Every structure is written in structure tokens, then in C-alpha cells.
1. Using distance in nm of label points 7 Å out along Cα→Cβ at positions 15 and 119 for the comparison, can you identify which of I, II gives the largest number?
2. Suppose relative contact order in percent (Cα under 8 Å, 6 or more apart) works out to 18; of I, II, which structure was it derived from?
3. Given 23, 53, 22, 2 as the derived value for P(r) over Cα pairs in 10 Å bins from 0, in percent, for residues 71-142 alone, which of the supplied structures I, II does it correspond to?
4. By the measure distance in nm of label points 7 Å out along Cα→Cβ at positions 55 and 151, tell me the structure among I, II with the highest figure.
5. helix-only ellipticity at 222 nm (-39500 (n - 2.57) for each DSSP H run of 4 or more, over all residues; to 500) was computed and gave -2000; which structure, I, II, did it come from?
Structure I
Amino acid sequence: MADKKIFKDVKPGAIRFRNFSGKEGKFNKEGDRNFCLLLHPDDADDMIKEGWNVRFLNPRDEGDEPTPYIQIKVGFGGKGRPPKIVMVSRKGQTQIGEDEVNILDWADIEFADIAINPYHYTVNGKSGIKAYLKTMYVTIVEDEFEDQYYDIPDSAQNVIGDEED
């Protein structure tokens with residue numbers, strides 16, 4: 001039986017096909033939040049033996065090996081516990097939820113630590129293990145203006161919620 005998997009210090013190039021917003025697309029139904037994680041071949045071999053749903057990207061260049069990856073579902077509002085997703089910057093860490101998670105679709109990621117839970121399924125005689133995001137700490141690359149504007153307070157912060165109906 002497969003246990004949760006932990007991936008530490010994941011480089012930004014290993015996080016592909018980000019759809020934290022759940023937008024409908026060629027390979028995605030509306031509302032399905034997910035992303036793909038490129039796997040080291042040794043990790044992929046172990047996960048395949050355990051029954052995880054590991055797929056392979058076709059090689060870009062002739063003679064290269066296919067690249068193993070796993071699609072990770074980001075489930076909010078289902079039967080299970082929602083994932084814990086934390087953005088980390090020089091300012092500190094901020095937990096983000098379902099309403100904010102879409103910002104990760106375009107965030108400049110420096111690296112991430114990711115934990116996934118297995119979900120064992122059997123559908124139409126086929127069985128396997130889907131990956132669901134359990135925890136993700138994402139360290140964001142801060143742009144060149146962060147230092148310059150770091151200490152300036154948000155001028156709209158005091159206005160929000162002060163308006164009378």
C-alpha cells in the first residue's frame with residue numbers, strides 16, 4: 001500500500017502545467033485544480049511499483065528518455081481535508097486558501113516542498129493511485145522592486161471595511 005510522498009527542494013522547472021485556478025482547457029475540466037510534478041527516474045520507478053499513476057512526457061530531442069511525471073490534484077471542498085498551501089517570501093509566510101490559490105498559476109517560484117497523499121481508485125476495472133496535494137510550501141522569487149517598496153504600507157488597507165452601506 002502506498003504512503004504519502006514528500007518532495008523537498010523542488011525546482012521551478014519541475015512544476016509544470018499549473019492550473020491552480022481550475023480553468024477549463026484542452027486537458028482539464030472546469031473546476032479541476034491540479035499541476036504536474038516532474039519526477040526523478042528512481043522516484044518514478046518506485047511510485048510505478050506502488051501503483052501511482054505516473055505518466056511520461058515525450059522527449060524533446062531524439063535520443064532523450066521520456067520524462068516521468070505525476071499529476072497532483074488540488075482538492076478543495078471535497079470529502080477530504082483541503083491542502084495546506086503556504087507562500088514564503090522575505091516578509092514571512094502566508095497560508096493561502098481556495099480563493100487565493102490561483103495566484104500560483106503565474107507566481108515565480110524559487111523552490112517548493114511538496115507532500116502528496118495517495119487516493120486508491122478502481123473505475124471500470126482499472127485501479128491505481130491518484131496524487132492529492134497534502135501540503136505545499138512555495139518560496140517565491142521576489143522581484144527587483146521588493147527591497148525598494150518593502151516598508152511602504154498599503155494605503156488601501158485602512159479603507160477596506162470602513163465604507164458604510
Structure II
Amino acid sequence: MPDELLHLPAVERILARHQGTPGALLPILHAIQQDIGFVPDAAVAEIAHALNLSQAEVRGVITFYHDFHTTPPARHTLRLCRAESCQSRGAEALAAQLREQLALDDHGTSADGAISLRPVYCLGACACSPALELDGQVHARLTPERLRELVNGCREDAAC
């Protein structure tokens with residue numbers, strides 16, 4: 001059985017819970033993302049059928065919102081602030097360091113599946129720039145050395 005089909009029972013439970021709700025597509029997608037960690041491709045046809053939508057309509061919503069993912073997530077998500085305050089305090093140099101250290105672009109996942117890099121445009125830590133969010137925890141006043149330590153800790157599966 002392909003890996004994606006393993007998730008269909010969870011998708012079916014979520015569809016049963018939300019199917020009759022007006023405007024159910026977003027709540028369904030959020031519930032699938034929360035439960036599985038991503039929206040499997042195999043779920044698109046099931047969702048479309050349950051809501052009497054085309055697969056293109058479902059895929060359009062999934063691809064429009066950046067919080068929905070169609071592949072399994074990396075073990076860690078690093079969101080580097082690229083807003084003005086962080087830029088003025090060295091965020092671009094930190095972004096370049098990350099791209100080199102992880103061998104990926106600003107929207108990629110490392111080859112080992114350890115870290116996904118996502119730029120954001122404000123974490124609300126402007127007074128402590130530059131800042132990033134790693135697995136939901138904000139780290140501020142970053143230095144290249146501290147950033148290297150954080151990334152290495154994630155790659156070693158230590159507590160980030």
C-alpha cells in the first residue's frame with residue numbers, strides 16, 4: 001500500500017465530521033494538516049468528491065495558502081525574519097549562511113529532511129533583531145555562531 005493511502009482513514013474521519021458544514025473546505029484542510037502534518041495528494045480526490053468540488057478547486061485552495069503542505073514536513077521548521085528591522089541588523093547574511101549550510105533555497109527543505117527554511121516578514125521581535133522562529137520558539141539577537149549551533153542541534157536531533 002503506498003504511504004499516502006495509509007492516511008485515508010484519517011481523511012475519511014475528518015470528512016465525515018465536517019462534510020455537512022457550509023464552507024467546509026478550509027476547516028477540512030486545516031484538520032488534515034493538523035492530524036497528518038500535510039495534505040496527501042490521495043486526499044484531494046476524496047475531499048473533492050465529498051464536497052462536490054473539482055480536484056482543481058481543492059488543489060487551488062491548497063496551493064494558494066502557504067500553510068498547507070502537500071509533502072511530509074521536515075522534522076524542524078526554521079522561519080527567518082526578513083523584515084526591515086532584521087534586515088538592517090544582518091538577516092540577509094544569516095539567510096546566506098543558512099542557504100549555504102543547508103544547501104537549499106529560501107523555501108526549501110534540507111536533503112536529510114531535518115529542516116525546512118521559510119522566510120517570514122515579521123516575528124514581532126523587532127527590538128531584538130535579527131530573529132528567527134524555530135519550531136514555534138523565537139530566537140532573537142542572532143549571531144552567525146548561534147545560528148550555526150541551532151541548525152547543527154536540529155540536524156543531530158538534539159532539542160532545538
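A short reminder: the numbers here are calculations on the coordinates, not readings from a lab. Here the structure is a predicted model, which is why all the values come from computation and not from measurement. Cβ atoms are built from the backbone, for glycine too; each structure is taken alone.
1. Details: I: 2.0; II: 3.8.
Answer by largest value of distance in nm of label points 7 Å out along Cα→Cβ at positions 15 and 119: II.
2. Clearly, the read-out refers to II.
3. On the way: I: 18, 47, 24, 10, 2; II: 23, 53, 22, 2.
Only one of I, II returns 23, 53, 22, 2 for P(r) over Cα pairs in 10 Å bins from 0, in percent, for residues 71-142 alone, namely II.
4. Details: I: 4.9; II: 3.8.
Once distance in nm of label points 7 Å out along Cα→Cβ at positions 55 and 151 is tallied for I, II, the winner is I.
5. The structure behind it is I.
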